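Laboratory data are not the source of any read-out in this text; all were calculated from the coordinates shown. The shown structure was predicted, so the numbers you read here are calculated from the model rather than taken from an experiment. Cβ atoms are built from the backbone, for glycine too; each structure is taken alone.
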Structure I
Amino acid sequence: MESLIKTFHLDWRLFLAQVVNFAIVFGVLYWFAFKPLAKVMAERSGKIAKSLDDAKKVEEKLAETEKDYNRQMAEAKKQANLILEKAAREADSRKAGMVARAKEEIGQIINQEKEKMQAEKRETLKEIKKETAELVILTVEKILGEKVDAKKDKEMIKKIIR
């Protein structure tokens, strides 16, 4: 070992002084630089971990909100389809009701017109009978040459009956 000390020119007092100086510098750096730096780094790591946890929570909340939104949209579409189907059914039933009412009104109008035509036909037949009767009376008067009154009419009826 002594040869080693002579080869590298080591002095044990100088070596001891350097060890003490190193210990003092290390102590000062440890207390004034490394500890505060380690504390800051630990706080920073804690903040980063907390931020990552918060980001995960926000992401989960976002996914949950998106699922809820999709579910509500699907439900709204379902309700809209039900409303549209109901409106279509109501429109069809109203249409059928209106068509039935229109057919009924048309039937009533046709029946009223038929009744009017029957009444006009009866009235026309009465007029034709009346005119025919007058023509027959006029013809009989011309044939007989005299006016037929109620008394002569009865006599003719009695003659015809005999």
Structure II
Amino acid sequence: MKNKNSGFTLIELIAVVLMIGVVATIMGMSAVTVSSAKAQRCANSVDAMISKCRTDCLGRAGDVHLTISLDSKGNVQGDYYENGVISRTETIPASGVSVSYTTSTGTVALSDFPLTLSFARSTGGQNFQPDGISYCTAIKFTGGGKTISIKLVPSTGNHKLM
């Protein structure tokens, strides 16, 4: 008489658990990669917005500035102003990315207070923040465990993605 066991062997169970572990690891790494890629794209786009604002400040006679904020969906929004009127708006997808900036008075989350940047036409250096006493020295984008920064030099207006 044959004995029919309908269960799984220990080797089969170990193989299935290992396969589930490998798939879970790959999926986890993919999620981290996607979030850090979003942070990198967001930082690159904001760096380009700052370059455009600085160029416009140096080349135009009126009041030109850039306000960077978060919209209701968590996207980074850049509003270009010319003489007090919005001339252009750019929206950068940033879900899952935390954005903050540093001034001489401390670090501020972009979700709490927008960042305004303008540059002096004569020197290219950064003008004071709306508080009248501080300059922005860094903008940080964090996503997927990775932080990308834009370092700003207030006296010259230069900025560098790091």
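Computing volume of the Cα convex hull per residue in Å³ for each of I, II, which one ends up highest? Comparing I, II, the top value of volume of the Cα convex hull per residue in Å³ belongs to I. Each of I, II could give Rg/Rh (Cα atoms, Kirkwood Rh), for residues 26-121 alone, but the derived value 1.04 comes from II.
Of the structures I, II, report the one carrying the highest value of distance in nm of label points 7 Å out along Cα→Cβ at positions 58 and 82. Don't skip to the answer; put the middle values down first.
Working: I: 3.8; II: 1.8.
Structure I gives the largest value of distance in nm of label points 7 Å out along Cα→Cβ at positions 58 and 82 among I, II.
Here distance in nm of label points 7 Å out along Cα→Cβ at positions 138 and 154 has been calculated and equals 2.8, so which of I, II was it run on? Attributed to the structure labelled I.
Given a value of 12.8, 39 for Rg and Dmax of the Cα atoms in Å, for residues 90-129 alone, point me to the structure among I, II it was derived from. Clearly, the read-out refers to II. A value of -33500 for helix-only ellipticity at 222 nm (-39500 (n - 2.57) for each DSSP H run of 4 or more, over all residues; to 500), calculated from one of I, II, originates in structure I.
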